[in-house]
Structure P
Amino acid sequence: MAKARKQSRSVLITITILFIGGVLAVAFWPKPMLVDMGMVTRGTMRLTIDEEGRTRVRDAYIVSTPVAGQLMRVRVYPGDHVVRGETVVAHMRPTNPAALDVRTREQADAAVSAAQAALRVARADLNAAMANLDLSRSELQRTIQLVDRGVSTGAALDRARQTDRVAQANVDTAEAAIAMREAEIVNAQALLIGFDDPGLSAAIGGASPNDIPLFAPADGRILQVMQQSETTLPAGAPIMEIGNVSSDLEIVVGLLSTDAVQVTPGDAVIVTDWGGSVDLGGVVARVDPFGVTQFSALGVEEQRVNAIVDITSLPDDFAGLGHGFRVETKIIVWQGQDVLIVPSSALFRSADDWTVFVVDEGEAQLRTVQIGPNNGIEAQVTGGLAVGETVILYPSSGLAAGASVAARVVN
């Protein structure tokens, strides 16, 4: 009995020791490293330059004042449709005269008095010239009669005719002088016109023959009104901007100069995040040949180059897009069809080569690869990998060739 009890105790101790050893072996047995994995695939790959852009009307027209004058209140508003040569967008009138101070008014009064006196002198000269003309004509008639009777000579007749013509010229000169003096009076009286002149309010009040209508220079819509209220403006002052947003819209993209050298006219563009349900198509029309220094939101100095993008989608597809709207653009600088693609996060540098970790039967194998264009998300593989192979994404510094790995499960 005691012997059987002793044997049972030995068996239990043995089983306990084996169980504890098994638990320790399982606890300290090497486990595979959990990693993120990706696949090598084949498909279409694009290399794009992503940048923010602004829409604008290609041929925007600035309506400005043709002459200095008084702009009446503008009765049109942004968004209104206008027709070239038919829609009146604004009205102008002559500028009100300046107010006269005491000295200026006295000088103007003196100028009027002087002009009136000069007119009286001119009229007196006319009377004298007419009297001389009458006398010369009488003498001419008498000389003609004397010549006919043989009493006077032909030379006397010629002198009489000359005197008559000189007298007629003096009359014409006196009449011209009168017209000149009358104009001087009108000019001097115009200097006396002021805000308190009763004829001024009648001239500029209501419908005036001096009203200058400004017509729309192009078909389209009013983009913005710079001057809405009635005011006095000099010649050439901007009033409003007109453009056709439905068929004359383009996009200006400010590229970094390092990106601009990769873009050429004709490159396809995808317009996203503009507010519509579908992306828009576009094409690069031109890249400006000069750069502009700008500062980023972080205060970093950058050289920016404007690229102009023509929208190729139908106008109905971007009906809500207007002038100065923000959009996101993707300029396609390279595109490959049916190429071998590996996730860019699997690539890392080893010496001067690009390498990846390939998963082969649960082990990480280091492999050198050759790649083509890389857009930061995907890279083209030109050698070293085959379609369908599994690669490790974001390999850590602790991962070594031959290490046991397993896919990380994301809950």
Structure Q
Amino acid sequence: MNIGISTSVIQRGRSGVAQYVFALVRALLPFAKEHQFTLFVLEEDVPLFAFVELKMKLVRVPERFRPAVRNILWHQTQLPKLAREHRLDVLHVPSYRRMLWRRPCALVTTIHDLAPFHVPGKYDRARMFYGRVVARRLAHRQDEIIAVSQHTAQDIVRFFGVPASKITRVYNGVEHGRFYPASVETAKLLVSNRYDLRQPFFLYVARLEHPAKNHVRLLEAFNRFKAATNSPWQLVFAGGDWHGAEVIRAMVRQSPYTRDIRCVGFVPDHDLPMWYRGADVFVYPSLFEGFGLPPVEAMASGCPVISSTRGALGEVVDGAAALINPKDAHSIEVQLTHLATDAGARERWRQAGLERAKQFDWSITAAATLQVYARAANLPENVLQLPFDHGHSPGEVKYHTK
């Protein structure tokens, strides 16, 4: 197959979609001997794809098409022409925000979540309209849709009205070569030297986005936890500023425990494993997720997890994390206190998380994604050399409504 992948939605590598694109492309590299891959990459993002090492073709997209509106127009006007020029069999756009109307070849999209239907005020009015109305129409133009969780698959049927026969659930994976248990002492030493974190700490990896990522309620719970226990534990926010970051930073400044709260900014990929290993507990109180990679990465790294169950999070953590109601600060406080004061509980959740994380692997995700490409291009799936013999892989399930 001749496969094209649009990568211009990665926001300079600082988003969840970016982690999906990078990990998927890495996992597809072994298949580059059998299939041709063409990546459409914004000029300043080209260095981020150095790891393809000439195994895949890179087509540079002029930087003037980076702004959102121009990027949408590029997808609708220029990308179809490029797809025909490069004689693509299938084109994969890994975000519903850039789905194509024209059909120059078979079209595949990945829908990570339908947050505009669940989180009021997540985006401005224009983006909410695009996500609720325009994207719905574009979704019907796709040949195949990948949903990263069963919850997201159900949402696509419910809100977009797409036939279930077009939707395939393919779970995200974990890069087990990066995220695995290693020396906690070494990780803590690095963290303490770089950021002066010398006490046990809770870690939250997410961009500073209000209200969707729920930092404010976590801060309320942390303040209560500190007041009730006089504990030395600290709280670390790892993530770059996004919509509403000023609200979060203002509350950090106003906290009576501000000296025990750190906002360390965007964490580069190569530092993430260190943070997960160095943290004593990972907390993920998000109000909505279509999958939720950070909790699984934390689990794979041997860090016990406290998690919301909103969106697909309950499906993903599947009993391997201490659960909270993200809209109830008391619920969060209870779990913060429990895990901070009970080493046995931390170890039980650590072991449960390690077992759950084994269920997710990007190599399985990549192979299942190739099956979707084959279906979209009307090729028999048995032409693919996949790491499983028959039926569906653990990561790939054709979605059907009940």
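Brief remarks on what is shown
- Which of P, Q leads on relative contact order in percent (Cα under 8 Å, 6 or more apart), largest value: P
- Comparing distance in nm of label points 7 Å out along Cα→Cβ at positions 135 and 231 across structures P, Q, the highest figure is found for P.
- Entry that produces 15.3 once Kirkwood radius over Cα pairs in Å, for residues 191-350 alone is calculated, selected from P, Q: Q
- Parent structure of the calculated result 48.9, 201, given that Rg and Dmax of the Cα atoms in Å is the read-out and P, Q the choices: P
- Comparing mean count of other Cβ atoms within 10 Å over residues 39-46 across structures P, Q, the highest figure comes from Q.
No lab work stands behind these numbers, since they all come straight from the coordinates. In this text the structure is predicted, and so the values were computed from the model without any measurement. Cβ atoms are built from the backbone, for glycine too; each structure is taken alone.
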